[in-house]
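Read-outs throughout are calculated quantities, based only on the coordinates presented, and are distinct from any laboratory measurement. In this text, all values refer to a predicted model and were calculated from it rather than measured experimentally. Cβ atoms are built from the backbone, for glycine too; each structure is taken alone.
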Structure I
């Protein structure tokens with residue numbers, strides 16, 4: 001039975017991934033940091049489709065929390081799939097004015113949290129450690145390619161690191177029976193820009209996108225679930241951009 005753990009799954013792309021995954025036979029562990037109600041709503045949606053689910057509070061900036069999250073997810077059964085979706089942009093602005101503590105939190109959540117999570121996932125999933133193998137997808141951003149000038153260069157840098165983690169671990173874990181891929185969304189209809197202090201960003205960016213609109217969380221979720229699935233059995237080390245042609 002496939003068991004999927006998704007970080008940052010209470011809303012946005014993570015929540016969409018959990019809901020769609022349930023319809024495709026996955027049991028789902030739903031990680032969240034603070035919004036318990038949203039996470040509970042996702043759990044209820046998964047259970048409504050006949051799958052098992054649980055909500056797990058954990059801060060990806062804490063190595064202790066990351067380890068506890070994986071231990072809690074073990075209650076669903078042996079882990080077979082993992083999505084590192086948690087990510088924060090920090091407050092928008094130019095680099096010379098950026099707060100050091102804010103940048104440190106972005107790197108801790110987006111990069112260290114991913115590395116700590118990968119350690120825990122590997123120990124459970126690797127055939128060399130007695131696991132069943134499986135598939136992992138990390139979430140990057142088109143910012144890794146654009147660079148985030150005048151808005152969040154530190155966030156772009158963190159997502160560039162996520163792509164490097166994907167490239168390295170796809171090779172390192174090929175013999176462990178684990179595929180590692182990455183999805184890189186463009187501008188998407190989530191709360192990330194409002195959280196960064198730029199709630200007008202989606203309206204500003206939409207005309208610059210060849211398809212003329214921002215993405216829906218479900219569109220990135222479909223890409224994630226494709227890379228998790230056996231339909232992608234010979235795909236590893238790939239960054240799949242979901243950005244409307246941008």
Structure II
């Protein structure tokens with residue numbers, strides 16, 4: 001029996017993480033999971049995200065059970081288990097030992113674009129909401145544990161040349177690339193979190209990766225310092241990206 005390859009893609013919010021999940025989910029050999037720690041994050045933090053109560057009812061709230069499922073579940077007929085994770089969902093009380101059982105990769109997006117997009121949906125944010133401090137922590141942990149730099153991709157690079165970056169990502173994860181990753185049918189998926197109606201409007205209409213559009217939206221003055229902090233962390237991770 002072929003062992004299931006478990007891929008944990010770590011991203012901050014308002015990235016192309018859901019489009020990338022669509023890309024992997026369009027492979028015939030891949031099972032995808034959408035933000036499995038989200039309900040635990042909402043339960044512990046109480047952040048008033050859209051549809052929070054519905055998320056709590058729809059998804060396992062206990063991080064221990066979630067972590068066990070991530071490393072033990074063997075999806076029938078699939079050889080890849082692709083997990084879309086938000087870095088800020090990995091709260092401090094969640095044990096990191098299970099990370100040794102998955103192959104971690106990291107998805108970046110320019111902080112200005114992340115902040116502008118997040119504010120349109122949630123209204124306000126703190127540095128932790130960008131997911132970048134947590135992303136750096138997880139990246140450093142994985143690098144120390146494995147002795148090598150884990151794969152890092154930038155959303156801008158993916159959108160500018162999806163075939164090239166997806167080939168590089170697949171190679172870094174020791175997975176064969178397939179053209180099926182470049183397009184997908186529109187509409188919802190059974191694998192989408194119940195929160196899709198609040199956060200996934202663009203992806204639900206999409207059939208492929210959209211062209212890259214630079215963000216020119218100004219960041220509110222009171223968030224200028226946060227932007228500077230986010231950009232400093234982003235640069236540390238960005239220097240390791242594939243395809244540079």
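For this structure, a couple of remarks:
- Value 18.8, calculated as mean count of other Cβ atoms within 10 Å over residues 135-142, assigned to which of I, II: II
- When FRET efficiency 1/(1 + (r/R0)^6) of positions 71 and 191 (r between Cβ atoms, R0 = 30 Å, to 0.05) is computed across structures I, II, the figure 0.95 traces back to II.
- Looking across I, II, the calculation of distance in nm of label points 7 Å out along Cα→Cβ at positions 31 and 207 that yields 3.0 traces back to II.
- Relative contact order in percent (Cα under 8 Å, 6 or more apart) from the coordinates reads 29; which among I, II: II
- Winner on distance in nm of label points 7 Å out along Cα→Cβ at positions 15 and 87 once structures I, II are ranked, highest first: I
- Highest-scoring entry among I, II, by distance in nm of label points 7 Å out along Cα→Cβ at positions 127 and 167, is II.
- Each of I, II could give Kirkwood radius over Cα pairs in Å, but the derived value 17.8 comes from I.
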